[in-house]
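None of the figures in this text is laboratory data; all of them are computed from the coordinates on show. A quick note: this is a predicted structure, and the numbers were derived from the prediction, not measured.
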Structure I
Amino acid sequence: MTIQKPLLSISELAAMFNVSEDRIRQQYADNAAVLKTMYEKAVRTGKKVNGYTAAQLKEDYQRYEIYAL
């Protein structure tokens, strides 16, 4: 899996939304947690969740976990 970089850096996002960089990292972590829950449901049921396959969700939640660092 190759991790693509986000379009904007954490510092650019923080400036755009007038929040701290820690808040941006926390949002990435929160998003990763939701995606991981969706991934686990997709694996458990063997069906797509919100139109996404388990493989897509796994890749997305792992990417967001890395963004949160």
Structure II
Amino acid sequence: MKGEEDLHLFIENVKDVAFLIIVLSSFVYRRQLKLTKWKRKLTKGEWLMYILTSIALPIYFIIYYVQLFGT
């Protein structure tokens, strides 16, 4: 039982770290697209990623803080 709980906790921690890496990578990628936008016109795919990350990141942080302070 104890080993199973430890494994579950470890997997949850790995999942949280992986999600944090994804969020930070999205933030860095959005910043890179913003810098690229000043240098040249973005392609349709780049525009799509720029818009999606511009919407998703603030929504994630709002939901995170609501969950954090709601519990």
Structure III
Amino acid sequence: MALPIAQQIMLDVLAPPVLTGLWWLFSRGWAGAVQGGNVSEMTKARQGKGVWVVLGMLYLIMFGATAYFNLVA
């Protein structure tokens, strides 16, 4: 059963930042484990850019799926 549109939009707005935060946390933990606890500045810069890419992609996916299922289905 689908969520009402208001709840779906709320989920679309709130889920991407939470999931991006989890992605950042796990990627930083992985980098720390691989680099011996001292994450390099190059890795930090790459992860900083990656956060924005992941956040943007998640918003596109979430709102795209909402639009698709509300317009087509």
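A value of -33500 for helix-only ellipticity at 222 nm (-39500 (n - 2.57) for each DSSP H run of 4 or more, over all residues; to 500), calculated from one of I, II, III, originates in structure II. Looking at structures I, II, III, which one was Cα extents along the principal axes in Å calculated from, given that it came out as 49, 18, 15? Only one of I, II, III returns 49, 18, 15 for Cα extents along the principal axes in Å, namely III.
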